[in-house]
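Below you'll find the structures, each written out as structure tokens.
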Structure 1
Amino acid sequence: MKSVYIHIPFCESICSYCDFCKVLYHKSWIKKYLTCLQKEIQKRYKGELIKTLYIGGGTPSALDMEDLRTLLEILCVFKKDDNLEFSFECNIENITKEKLWLLKEYGVNRLSVGVQTFHESYLNFLNRHHTSDMVRSKIHEMKEIGFSNINIDLMYAFPKESVKEVLEDVDFFLSLDVPHVSTYSLIIEPHTILGIKKIHNIDSDMDAKMYEVIKERLTEAGYVHYETSNFAKKGYESKHNLTYWNNEEYYGFGLGASGYIQNIRYENTRSLTNYQNGHYIAEQHELSKREQEENEMILGLRKMNGVSKSSFYQKYHEHIEDVFEIEELLKKGKLKENGDYLYIPNEYQYVANSILIYFIGE
């Protein structure tokens with residue numbers, strides 16, 4: 001166990017595309033929620049040394065100074081590695097200089113900023129309330145305070161968006177000079193505002209073209225494409241997210257959080273009432289050996305360098321080729337080998353899901 005995820009579900013407004021566990025910000029709910037979060041951590045945390053800690057949401061930066069300090073004090077219970085990666089998700093419109101200094105005081109050393117796009121029309125479409133000038137100013141402020149490890153979330157594939165507009169977003173990102181970007185195609189889920197409005201996803205061929213031009217522009221600019229949706233300057237890869245992709249165990253605390261402990265994957269309740277009554281876990285499942293092996297491949301093949309064959313054997317005492325029928329995939333070039341690693345080549349990354357289904361049991 002080396003990673004912890006903390007979920008803060010409160011948002012000042014609801015984004016039109018969001019399918020995450022969230023509730024509208026209400027000051028009177030926060031204190032009670034933080035008390036329940038502390039109780040959950042006290043009940044389930046076993047004192048392991050933590051190497052990555054990630055506060056996500058929701059919108060953690062929606063908390064005011066008093067509640068943010070309370071949260072950070074609660075997290076002092078974790079036994080932290082000297083080289084801890086401590087990430088905090090924030091939105092441009094509510095992360096203040098005072099909050100940034102407070103985060104710095106408590107050891108946060110990585111910021112993940114939900115930007116999505118720099119085009120005003122698409123920001124309105126997503127129900128986001130910042131401007132590109134606000135982003136530039138806030139990123140500058142973060143750097144002045146001493147944050148060098150910054151991620152920006154970028155979204156593409158909006159209805160009627162052009163490739164030119166996508167590249168304009170990428171170029172604006174590059175002008176900010178931050179070391180990490182997560183890029184996501186807009187996927188319209190049924191129960192989101194966009195889904196309810198019957199907005200449709202764009203044509204898959206155009207989506208694929210956008211993905212390719214983003215990859216090309218970012219790699220030309222010196223960013224390493226290390227996972228399907230993630231690019232980083234060397235040494236700035238997300239250690240926390242690599243915990244997921246390496247199929248390693250982690251705690252998930254808070255409303256709607258998920259975790260993986262002692263071979264059990266679990267999902268916390270999305271009901272604020274149930275959570276406040278101490279009924280944290282909604283469902284859990286103990287994985288069979290075969291399911292562990294499937295997850296090892298499905299998650300690991302999202303990484304550009306793929307899955308280590310020797311690590312797979314050390315974990316499961318079986319060779320990949322004895323568990324899965326990969327000969328056909330290798331023959332067709334959909335999987336390739338590079339020394340100890342089995343990986344999906346670059347030209348098949350966009351359609352990786354059609355390859356990953358080969359590793360899912362019936």
Structure 2
Amino acid sequence: MKSRFGQSLYYASDKNVFDALNRSRVTNDTIQELFLARNIIVSKQTQREELALYFSRLPHDLEDHKNISAKLGVVARQERLTTVEVKIAAQQNHYDAAINAIKSKLSEENDTMTVANHPDRIDLIVKYSSIDYRKSEFSQVQVRDGILSIMKTDDGYMIRSTYNDFMNSVRDNLVSEIEQRAGVKGERRSISLYSIQDPLKRSEFFHSLMSQMPGFRLKDVGEVYVFKQKPNSSNQNDEESEEETSDTHVERVLLRGSGVTRSKQLQDLIKKKDSEEPYYIVRGVWSVEEKGGIGNIYEIEARFENTQDCTGFSYRLRGVYPADIKNKTGVSKTKRQATRGEANHIGGVLEQYASELMVKFNAALTT
């Protein structure tokens with residue numbers, strides 16, 4: 001299940017240690033701790049480069065490398081979430097056995113999983129290591145966290161999980177384990193517009209998602225990402241025209257600002273003109289305020305990872321601009337990270353409405 005690139009881990013040489021200790025992320029306190037572990041006291045007045053040069057010449061072990069790597073590791077950003085709904089007749093013991101099986105598999109790979117039971121869901125918190133040999137020696141191994149939430153539905157269950165290759169693999173293995181114990185193949189459904197080929201409808205999906213979320217009022221649309229696949233030039237009769245079209249095509253356009261969905265630039269891209277196919281929206285970033293709430297502004301991002309087929313729907317609550325209730329000075333200009341409760345609440349509304357829109361558009365195809 002691990003994500004690996006390359007052949008093998010490099011050994012951190014003296015030059016690697018010297019270069020790492022001169023990075024800004026490694027503080028002077030960290031360097032002093034490394035020396036203190038060898039009963040060496042260093043002056044705060046000593047130049048960083050001189051200390052790094054001296055320490056790099058000393059024997060250093062795995063613990064030293066871990067301490068340095070922890071400071072140089074990539075800062076984890078809040079990852080996107082995705083959902084899969086599975087229609088299946090499964091009992092609680094099927095879920096419990098499947099969870100234990102996945103937990104054992106992760107343990108064999110030195111990863112861990114913690115189970116947290118809530119009244120409305122089961123949270124599986126996975127701590128795993130991601131290995132990328134293309135990075136520098138002290139940044140190749142990164143410890144990351146992922147979460148899977150299992151929520152019962154009327155005819156099965158829904159899994160909300162962190163969207164990346166590793167966690168997608170864990171989720172798929174969990175579903176397979178449940179199916180194996182239930183003795184039946186479940187019917188899986190995720191949010192996608194694969195069957196909706198009309199670019200105008202695909203853009204309409206995002207317009208509705210951003211402006212009509214139940215219980216929320218749209219404040220602004222800050223980013224819109226549009227896509228159009230390169231036309232198949234084999235249908236061109238004129239060789240000269242074929243050559244021109246194959247060399248000039250803009251596949252993706254990102255529009256960023258305020259009121260982007262009302263801009264003329266976007267309308268020119270997504271409105272159909274003559275026989276030319278328009279672009280369609282595959283990603284949006286917008287802010288909303290909850291009706292009847294305390295006045296917080298929530299910034300949301302949603303996208304289709306596969307832009308051509310509009311599959312791989314994921315989202316994240318990018319942050320919250322809190323309202324100053326005490327001083328009544330409006331909304332803060334400083335964005336804070338969303339709480340787990342806020343992310344679950346808004347994510348649940350977004351998932352439900354996106355699913356309703358998908359069903360609505362698919363139903364229109366058959367009428």
Structure 3
Amino acid sequence: MENNICIAVSGLNATDNPGPGVPVARALRESKSFGNARLIGLAYENLEPGIYMPGIVDKTYQVPYPSVGSENLIKRIEYIHEKENIKVLIPNFDAELHAFINNEKRLKDIGIATFLPTIQQYEERHKANLPEFGKKYNVLVPKSMNITSANDIAKISSAFNYPVLIKGKFYDAYVAFNDEQAIMHFNKISSKWGVPIIVQEFIRGTEVNVIALGDGKGNTYAAVPMRKLYITDKGKAWSGISIDDEKLLELTHHIINSTKWRGGMELELIKTNDNKYYLLEINPRIPAWVYFAVGVGQNIPETLVKLALNMPVEPFESYDIGTMFIRYSWDLIVPMEKFQILSTLGEIEND
């Protein structure tokens with residue numbers, strides 16, 4: 001029965017700033033439990049590459065941005081559900097999570113399961129709230145401050161030593177070495193994501209990341225640590241290697257156990273030369289490098305779906321260490337008719 005269910009995923013923008021939707025779909029295609037599932041893509045733009053990639057999703061529907069109102073988004077999901085009978089929905093963008101978390105019961109009542117953090121978990125790990133998060137859960141975090149105006153840039157030099165990180169509340173982070181660069185980054189990020197903008201202390205060391213999955217009861221069902229080998233100008237990992245770091249895994253288990261985290265997450269940390277770990281941010285969903293976790297032995301999307309459906313599943317206990325992933329670009333040749341159909345009808349069946 002599980003093999004034939006319908007699963008919907010968002011985040012099909014496999015660009016230089018990739019979304020997690022394509023690797024989540026790949027993971028489900030390779031799942032022993034859900035390999036024959038009907039996969040539905042939810043696209044916010046009609047040029048998201050995952051729409052047109054063969055073998056990724058069976059059908060794509062355009063959905064409205066959450067910024068136009070969560071009611072419009074949820075009504076569109078209800079329409080798609082009437083046609084497709086969605087059993088599990090996996091949202092993969094930070095900006096849409098608020099709408100789906102707040103409407104979790106509404107979706108459940110019509111038969112759509114999700115497996116997302118609670119609204120408290122989502123809010124307290126926010127970059128703007130990270131100092132309080134660190135104190136509450138006994139985790140080292142960099143010093144930071146929130147600013148809402150370019151005029152606040154003048155306060156940076158009295159509170160921090162340059163360089164500093166200038167971060168958006170959802171996405172984007174840039175290093176600033178002086179006030180002029182800080183103003184430039186502030187204007188760029190705030191025009192895209194709004195305020196507040198987070199100014200964060202620059203911690204020197206090695207950046208490490210962990211992809212993890214919590215069951216909402218304090219248990220860690222998956223965890224794979226990785227060190228980035230190549231980073232794009234947008235700060236995204238274009239290659240990485242799985243690492244053996246027991247202390248990092250212990251910290252991951254501590255955070256999931258303390259917060260009772262529910263769903264996928266990514267921890268971004270700096271490991272200093274004196275072996276301390278500073279938490280830079282928690283991304284409250286599956287990250288774009290999730291297929292790497294599948295490649296080293298932990299199919300996180302498959303396990304998430306099982307947890308969402310209350311199916312029996314065992315936590316992963318190991319992964320392959322010293323394995324690399326490398327992303328690459330690939331040109332798709334797409335008939336214009338496909339683009340026109342999606343643009344006109346708002347949905348398209350894959351070949």
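So the values come out like this:
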| quantity | calculated |
| --- | --- |
| Structure (1, 2, 3) behind the derived value 2.6 of distance in nm of label points 7 Å out along Cα→Cβ at positions 193 and 225 | 3 |
| For distance in nm of label points 7 Å out along Cα→Cβ at positions 41 and 289 computed as 2.4, the structure of 1, 2, 3 it came from | 3 |
| Source structure (of 1, 2, 3) for Cα extents along the principal axes in Å, computed value 59, 49, 42 | 1 |
| Per Rg/Rh (Cα atoms, Kirkwood Rh), for residues 113-248 alone, the highest-valued of structures 1, 2, 3 | 2 |
| Read-out distance in nm of label points 7 Å out along Cα→Cβ at positions 97 and 329, computed value 5.2, structure in 1, 2, 3 | 1 |
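Coordinate-derived values only; no laboratory data. In this text the structure is predicted, and so the values were computed from the model without any measurement. Cβ atoms are built from the backbone, for glycine too; each structure is taken alone.
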